[in-house]
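Listed below are the structures to be examined.
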Structure I
Amino acid sequence: MIRPVALVLASLLDLQPAPPTWRLVEEWRVGGEPSGPHALHDVRDLELLPNGNIVLLEFKDQQIHFLDGRGKPVRTVGRSGGGPGEYQNANGFVVFPNGNLLVNDPNAHRFTLLNSKGDFLKAVPMSQTRSFGWLWDAWVDAQGRLVEIDYVRRGEKFMAARERWSADLTKSETLLPAECPPVPGPPAEARSYSFRNANGGMSMSIPYVGPTMPALFTVDGAQWGASWPTFSPIRRLPAGTCTPDVTIPLAGAPVAIPTVVRDSAVKRVVEAASKYSSTPPDLSRIPRVFPAFDVMRLDQLGQLWVSRWTDATRKRFEVYGKGGVPVATLDAPPSLVMVRPTIITADRFIAIVTDEDDVPYLVSYRIVK
């Protein structure tokens, strides 16, 4: 008696209409300049302020640029150095509800607090330095407190713990992840190559072996993620639990990596190996299909945006709402730099995009629904 009911329910789900297709319509773009606020060499953070202005961190110059809602320069603050308002290795910032910015500078062992206009307010020394990563994995929670990710050792593995700071930034507490059963992961040889000789060595990730960004934290500490080797479905684990409350299966077969694209990846691996080893690398470890998805993003409404390949050169966003319900799909800009920070509001999509010469631009799109 149960089987027919299940079949009927499955059929009803299959008959549900496909989510609508949205479009991105370009409004403006800035960039392409050799210096100044539109010289976007290495943008490490990008946020929208409560007043509608845009603020971004340019890592190469260790400067923070304030732009208006149309990308016009308003003010630039910061530079390389050790004095007040100067940075040694700033790799990100968060924005508090009042518009203040907190800049992370791990090399200088301090945070720097700025107001929404960029004025220096104070430096906050850090007794224990964290977050030396390429991007600062941090956010402001619903109570207006800074939360950053720190990796703690559990046996032979490192786990992502949350470090939650007091409102005055004088102390923090470590929120350990739940003790979950181990999830099977890829062996080291499935993740990266290692080349060595008497003079040194190097490791490099195997191209296309997995998503560029396989996990994502939410403001309340939940984590979206997917497991090797299929990276589907995507699951949401509430903070401190081992049981997902949302599961999103990713439909469709994996997209084949074109020969010319895979050959380019092979060339990079062979060139790297030739510097350290005379033994040819095992090129069969480079996949022949793209991962199930590339990156995940959250918009300001809390909706999950999942970037997936549609062919060798194009990607599509699948947008999921509360409970993992499909909301929409839309084509990603062809040259969108997926690993760079992105702003997604209810009606705007602001991101770094490159032109045909690989020059980066900050581009604002209107989301047409």
Structure II
Amino acid sequence: MKPRHFAIFLPDLGQGGAERMMANLSRGLFERGHRVDLVLCRKEGVYFDAIPPEVRIFDLGVGNPMLATKALVAYLEAEKPETMLSALNQPNTVAVWALAKSRHKPRVVIGIRNTLTEEAKHAKSLKLKVMPLFVKRYGPRADAVIAVSQGAADDFVQLTGMPASRVHVVYNPVIDDALLAGAKVRPEHPWFQEGQPPVVLGIGRLNTQKDFPTLLKAFAKVRAQRECRLMILGEGPDREALQAEAQALGFAADFQMPGFVSPPFGYMAHAGVFVLSSLFEGLPGVLIQALASGAPCVATDCPSGPREVLDGGRIGALIPMSDPVAMAAAISKALDGQLVEASTQDLQRFTMEAAVSGYEQVMTEGLP
């Protein structure tokens, strides 16, 4: 394929899955011979080590992505990328605004990370509640859309009325050599040493979306029947409430929240079971990581992604949302070794190679 000039636009490289994915993607596109610019509202974050030195990093020096239009236009007119990719709701809107104002007109591809209508339904902030209105108005002005799952793609088409032919599904490049190598490393944490009770593991932002209270209730039921421990990796506004819930349920001594851990792959590989308890997702990368690490996996059948990842429940266990009884039963089956684990063939669609090929195809479509 002819080498191209791509720009990837993000607020920063902070701790989220989208930022990690875009760092991996920038490396993958560069390794295929493309010129890649990483355009950040502010040069902050934890994933810079994943980016080759040949990938140029542009710091727009803007704290709020919604105020970055002028700086982004200046970048576009000075550097003239052939395609610009953005990957989060606010940058997606700003990318379309910049396209309208810029004298240089790159192909603009926006990424959809969640089922937007579900995200708005459960949102506490006004910003997230009104985001579908922005997406409905400005989303169709992009040349193409890449959604992380078929469920997210269908939701976007229904919300915006954009022709389905311009909305593509490309799974995230979640599985790479670093993940596979990291899964072989046993964590130093004493709970993960040989001879210890199994650990039920959850990972994610401590917020409403991840519905960790249901996981705590389910764990309480499992722990009443067998010796086990619960660990949740991540940070967020619900930390104190979760700690209080564990205390009320009587298992505070067997519950830990160590905070954000990067990388978490060794924790996944040595857990008794990984549980995704979310109310909504786009494509849960952490679930794919856990599968690739070899962990038995339990996930809610939320919109959208887990059903696609677990192949309708053939792999792991797919359970109703907010149902601690069903979750407890699935956790017990996992700890008894009764769940089907993912094969190499099952995971191929989530590799860097597959994802970079998909992004490359959409980003170059129609270019001279």
Structure III
Amino acid sequence: MEVVTLKNDGRCKWLENKVMHGIFPKMIEHSLRPGAKKMYLIVEWISNDNGRVGVDLKWLKTLGLDVVGSYRDLPNDNNFIVVNTGYDSIVNEEKILKARGVEIVDLPCSFIRKIRTILEKSDGTFQYVLLCEPNHIIIKNYNSIFPKDLILVQMANYKEKIIREQNGKQLALLPYVTFLPSHINEIYDFICHSFPERQSMKYITSCMWISSKASPIVEIESLSEELLEGITDALLIATSGSVNKSLVSLIETIEKKNLQVVMVSSLKEFIAYEKQHRCEKILLVKSPIPNKAENPIIAYIERGYIPALLVVIKDSTLIRLMFLKCYRALVYTRNYINYLFTHKKNMGITWTS
């Protein structure tokens, strides 16, 4: 089976560079320092709908980070740190923690934070039309700062909801960051046509994943007929059951190129597909959200079955957590010994044989 891949794979570059290769390794490094405050991620701030939206919870477990389900599961004191990244925080919970004196490392996606800033600065002049799925994380996270007259719409219901819920104010379209520009323009055109007497507006909130040189959406839209000749299927590596809006936008863009999207969620599923399509040519696309299937499938394509199987074993939750536990114990012991020797004089410690 011939496999064609994208130059810009489905992964969000910010997530890849700033979180997976930045924040998460720093959290592990921080946890190995003797006497350091514990540093937590809060699942409810980065995931929703039992893991169907946001971070893949099975994948998250393999990272060995200190994680709590909700802010209510945190220690009762303030001798710890909370990392706010990705989809921003549940705003009212963040404020409660700050009032307690809890340190918050504030590193959310800047494009999502822009939506929060717009909502927080709302002065009532405009009635906001928020284009976002009802089960998305920001609906929960930003609920406490939503204006009372906010209109929440999706592509399937925006016409009737805007007509029914508008209250005479100027309308401001506020799209979530991964909606396709064509969808945003469709809704804004409807607003302008329906209420021509009002000075309505739309915010530009699309993230780099949607509209930049690093965007897989832009790359897929520009794929030539020559490159796609002979390809009927696009295999999308993604977590089973995921309904992230970025994933939906990716699927819609692929389908506009007259390709059938086939979701694969494991190495086993990929191999089963390959057996039935050995002589075919396919387009392989990675999900924007990290998952456990991706590394084994890429290893299988590049190096074969045995290397892929080794990756499956290495990436299994049990093996990774056992390795991380041993690694942490060894590094912590080394750091603690260095800490004692370095601070011996200042601590007034007398060493005896």
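What follows draws every value from the coordinates through simple rules; no lab data is involved. Quick caveat, the model's predicted, so the values are computed rather than measured. Cβ atoms are built from the backbone, for glycine too; each structure is taken alone.
Among I, II, III, considering only FRET efficiency 1/(1 + (r/R0)^6) of positions 70 and 286 (r between Cβ atoms, R0 = 35 Å, to 0.05), which has the greatest calculated value?
Once FRET efficiency 1/(1 + (r/R0)^6) of positions 70 and 286 (r between Cβ atoms, R0 = 35 Å, to 0.05) is tallied for I, II, III, the winner is III.
I have 23.2 for mean projected area of the Cα convex hull in nm², calculated from one of the structures I, II, III. Which structure is it?
Computing mean projected area of the Cα convex hull in nm² on every structure in I, II, III gives 23.2 only for III.
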